[in-house]
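There are structures below to look over.
Computed from the coordinates by the stated procedures, all read-outs in this text should not be read as laboratory data. The model shown is predicted, which means the values in this text are computed figures rather than measured ones. Cβ atoms are built from the backbone, for glycine too; each structure is taken alone.
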Structure 1
Amino acid sequence: MNLTELLEATARRWPQKLAIVEDGVVLSYGGLAQQVCELAQQIGSLNTGASSRIGLAFPNGIAYVALTFALWRLNVVVVPVPSDCPEEEIAEIGVAMQLSGMLTPKPRGASVAVAPDCYFTKLNPSKPPDNHGLNLAFIRFTSGTTSARKGVALSHETIRDRILSANKAFRITADDTVIWCLPMAHHFLITVVLYIEVGATIVLARHVTAKPFLEAVNRWKGTVLYAAPFHFSMWARDYSAVQIPSVRLAISTTCALPQDVANDFFKRFNLVLAQGLGVIELGLVALNTPAPGGRWNSVGRGAGDFQVRVVNPDAEGCGELAVRGPGIFDAYVAPWVSREEVLCDGWFYTGDIGRIDEDGFLFLLSRKTAVINLAGRKVFPEEIEAVINRYPAVGESRVYGQLHPHLGETVEAEVVLSSPDAKLDTIHAFCREHLASYKIPTRFTIVAALPRTPVTGKIRRAAPVA
C-alpha cells in the first residue's frame with residue numbers, strides 16, 4: 001500500500017475539483033496529481049533510492065503537499081524538518097535520521113535545482129538506514145514517553161488506518177472546505193492526508209490575524225477550522241460585525257483549550273469549539289464534539305475506534321492514561337524500538353495524568369513528561385539545555401514550560417553562571433545562533449543552584465512557583 005493511491009483515487013474521481021488554494025493560486029486534484037508525478041520524476045532522476053530517508057524543510061504551501069506525495073511515490077521516507085531550523089540543527093537531524101538528502105526552498109551548498117524554488121542537497125549517511133522491513137512513509141521527532149528526543153516511524157498502512165479512524169470523529173467529506181493555518185511540519189497526517197483522501201478543499205491561510213483570516217473564510221465559504229487556542233482567541237477578539245456562517249466545525253488542538261477562549265469564541269461567532277487530543281504516536285485519540293455539555297476543559301471521548309483508560313487510579317480517579325486503537329506508530333527511531341516493545345498488552349502508556357468522568361469524557365490534568373507544548377510545537381528541554389550549557393560562562397541550566405493562557409506554554413530557562421561577568425543578553429544571542437526561533441527561551445533567570453530531587457539529585461522539571 002502507498003498513500004499516493006489515496007490522492008490518485010481522488011484525482012480520478014474528481015479531476016477538476018478544487019484541491020488546494022494558496023495566495024490566489026488554485027490547484028485541482030487532477031493538477032495536484034500531475035504535479036506530484038512530475039516532481040517524482042525529477043527527484044527520481046537523482047537516484048535517491050527506495051526506502052531512503054529525505055528531509056523536507058519547506059514552509060506551508062502547495063509545494064509541501066506535492067513534495068511529500070512525490071517522495072512517497074518513490075517509496076522514500078519523508079522526515080519533516082521545520083523550515084526555520086538553523087543549519088546546526090538540520091545537520092544534527094541529518095545524522096540522527098541517516099538522511100540521504102534534503103529538500104529546501106533555497107540552495108544549500110552543492111544543491112541541485114529540482115523545480116522552481118526547490119533544491120535537493122545530497123547527504124551521505126554513514127550507513128544505509130535500516131527500516132526493519134517496514135513500509136515506512138514518515139518519521140517525525142517527538143518526546144516519546146521519556147522526553148528523550150527520538151523519531152516516530154509510521155508506515156503507509158499505519159497512516160491509512162489512523163486517518164480512517166480519525167474521520168469517524170471528524171466526518172470530513174468532499175463538500176468541506178478546510179481553512180488551514182497550522183505548521184505542516186508538525187500537523188499533516190491525520191489532517192491534510194485525510195482531507196485529500198475524502199476530496200475536501202484546503203485553503204492555506206497566509207494571514208491568521210482576524211480581519212484577513214475571516215475574509216478568507218467567507219471568500220472560500222470555509223466549513224472547517226482546525227487551529228490552536230491562540231488562533232481562536234485572536235479571532236474572538238475581532239470587534240467587527242463579520243460572521244462566518246459557513247463554518248460547521250471548529251476544532252481546537254495543540255494544547256489545552258482555556259474556558260475563556262471557548263466562551264469568547266462562542267459569544268463572538270455562536271460556534272462551539274470542539275477540542276481534540278492528537279498524539280504523534282497514536283493519531284487522533286479523543287475529540288470533544290460540538291455538544292460538550294459544559295465540559296469545556298475535556299478533550300472528549302475516545303475518537304473513532306480508540307479506547308482510553310486510566311491505569312492505577314487514585315481515590316479521585318486520577319492516574320496515567322493508556323490508549324489502544326488503530327494506527328499506533330510502528331517504531332521509535334534512533335535508537336530503534338519496535339511498537340511491540342513499547343506497548344503493554346496492546347496499550348500505549350501516554351505519560352499523561354488524567355481522569356475519565358461517569359459519561360466517558362477525558363480530562364487531562366498534568367504531564368509526566370517534560371516536553372513543552374508551544375502553540376502546537378513540541379519543544380524538548382534537554383535539547384535547549386545542551387545549547388545553553390555550551391556557552392562558556394554557563395555552568396548548568398534548566399529549561400521548563402511556563403503556562404500561557406493562549407499558547408499553552410512558553411519556554412523559560414534558569415541558568416547557573418560559572419563567570420560572574422556573564423550577561424543574559426549574550427546568552428540569548430548565543431541561543432539565536434544555534435536554535436530555531438520558537439525554541440529560544442522568552443525569559444532567562446540567573447539562580448545560585450538548580451532545584452533537584454532529594455533522593456536522585458535529578459533536575460526538577462516543574463516551573464517555579466510564582
Structure 2
Amino acid sequence: MQLSHAISRLKEYNIKHRLFGDHARILLAVSGGRDSMCMLALFEQTDQPFGVAHMNYQLRGEESDRDAAFVQEYCQKRGIDFHISRVDCRMQMAEHGTGLQVTARNLRYTWLHTLLSEKKYQAFATAHHQDDNVETMLINLMRGTGIQGLTGIPLKRSGVIRPMMCFDSQEIQSITDTRDIQFCLDASNEKDDYLRNRIRHHLIPLMNEIRPGSSRNIMHDIEMIKGQWEGLEAIAIHALANLSKGLDEAGGSILLDALLKIPSSEYILLRIVNGYGFTLEQCANILQSDKASGIGFQSSTHEMILDRDLIRIERRSTTRAAPVRIDIGSKAECSYGQLEITRISRPDQFSTDVNIEYISPDSLQNGGVVRTWKDGDRFFPLGMSGSQKVSDLLTNLKYSTFQKRQVRVLLDGEQIVWVIGIRASEQFKVVSGEKTVLRLVWTPNKDTGDV
C-alpha cells in the first residue's frame with residue numbers, strides 16, 4: 001500500500017468516526033512492534049501534534065530493554081516528545097493476584113491515563129487493527145459475553161482511540177515493507193501460550209482456508225452488530241429514564257408492564273441491570289414468570305425480585321439483619337426504618353396512621369427487641385380471640401416476596417407486640433381506665449416506602 005493512500009485513509013477514518021480534532025495532542029502508545037511503528041510513521045506524515053509513550057514491563061530481559069532503547073532513540077533523532085515507564089510486571093502480578101495480560105494492561109492504561117492529565121494530551125492511541133478486532137470478537141464469542149462482546153474493540157472510549165482500525169495486518173505489513181519502516185520482533189507473539197495467539201495462528205487461517213475472505217466478512221459483521229447494539233443501547237437509555245425508579249448503586253425498581261411492551265425486552269432489561277451482575281437467562285426468566293410469584297434471582301452483589309408490577313433490585317445482605325434493642329423513651333435505627341417508643345397521656349382519639357400504634361403502658365417494662373419476622377412466628381392479632389402465624393397474615397394481605405422481607409416485629413420478651421406497620425397484638429392492647437399509653441411510631445426509610 002502506498003504511503004499517501006494509507007495517510008488519506010487514516011485521515012478519512014478519523015473524520016468519519018470523530019476520533020480526534022485537528023489540533024488535539026495525541027499520545028501514541030508504541031511498543032516498538034510492527035503495528036505501533038507503522039502508526040508512528042503515519043502520524044509523522046501528518047500535521048497532528050503527538051508524543052510517544054513506551055512501557056518496559058521487564059518480561060523478556062534484554063529484548064525488553066532493546067525495544068525500549070529502539071523506540072527512545074527513534075523519537076530522540078526526530079525530536080518527538082517521548083515518555084517511558086519501567087515496571088516490574090511479575091512483581092505486580094504476585095501482589096495483585098492477576099494474570100500476565102491483565103496486569104500488563106492495567107499497568108499500561110493507568111500510566112497512559114496519568115500522562116494524559118499531566119502532559120495535557122487529549123487522547124492516547126493504540127495500534128489495534130482489524131485483525132485484532134476479529135480475534136477479540138472470536139474470543140468473546142467463545143466466552144459467551146453476549147451482544148456487546150460481539151461488537152469487538154471500541155474505536156474510542158475513556159480517552160483511548162484506535163485510529164489503525166482502518167487497516168488489516170496485511171495492509172500494515174505492506175506499508176512497513178514499502179517504506180522500509182524498522183520495528184522490533186517480539187518472540188512471544190510467535191508462541192501459542194495465549195488464546196489470542198492460537199486464534200491468530202491456527203483458527204483464523206483455517207477459517208480463511210475453508211471460506212476465503214472470512215476475516216473481512218467477520219469484520220463487516222462486527223460493524224453491523226455494533227450498529228445494532230448502539231440502537232439497542234439508545235432504547236435502553238430511554239427505557240432507563242422512563243421505566244426505572246430511583247436506580248442507583250444500591251438498587252431501585254423497574255416498571256414491569258411498560259418494559260414488556262418493548263421489543264426484545266429481556267435484552268433491554270439486561271442492559272439496565274447489567275451493572276448489578278445479572279445474566280440474560282435471569283432477565284428472560286423473570287419476565288416470563290407470573291407477577292404474583294415473587295420469584296427472585298441473585299447475582300454476586302444484588303437480588304432481582306418480581307414484585308407484582310415492579311422488578312425490584314436491592315443489594316444483597318451478607319448477614320441477616322441483627323435484632324435491635326429499644327427502650328421506652330428512645331429511638332432505634334433498624335433496617336428499613338426507625339422505631340420510636342414514648343409514654344404519653346392517653347389521647348382522646350387514636351391515630352389511624354398504620355405506622356403509629358398504641359399499647360398498654362405496662363408493656364415493655366424491660367425494653368423491647370425489633371427483628372425480622374421468622375417462619376413459625378405466631379401472635380394474637382388485635383380484635384381476634386385466637387392466634388395466627390405472621391406468615392399467614394402477610395399472605396392474606398397479599399404481600400409480595402419483596403414486601404414480606406421488609407416486615408419487622410416488635411417483641412416483649414418472646415411475645416410479639418406489633419407486626420410493625422400492620423397489626424398490633426390483642427395481648428398488649430390499651431384497656432379501659434389506663435391514663436397513659438405507649439405510642440409506637442415507625443418511620444420507614446424513604447427508599448423502601450411503607451410496608
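Computed values, structure above
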item	result
Identity of the structure behind -7500 (criterion: helix-only ellipticity at 222 nm (-39500 (n - 2.57) for each DSSP H run of 4 or more, over all residues; to 500), calculated), options 1, 2	1
Ranking 1, 2 by Kirkwood radius over Cα pairs in Å, for residues 123-386 alone, the structure that comes out highest	2
Test item: distance in nm of label points 7 Å out along Cα→Cβ at positions 19 and 379 calculated as 3.6, pick one of 1, 2	1
Comparison of 1, 2 by distance in nm of label points 7 Å out along Cα→Cβ at positions 299 and 419 - largest value held by	1
At a computed 55, 19, 14 (Cα extents along the principal axes in Å, for residues 355-402 alone), which of 1, 2	1
Identity of the structure behind 65, 56, 50 (criterion: Cα extents along the principal axes in Å, calculated), options 1, 2	1
Ranking 1, 2 by distance in nm of label points 7 Å out along Cα→Cβ at positions 35 and 347, the structure that comes out highest	2
Structure responsible for 0.25, with FRET efficiency 1/(1 + (r/R0)^6) of positions 51 and 179 (r between Cβ atoms, R0 = 30 Å, to 0.05) calculated and labels 1, 2 on offer	1
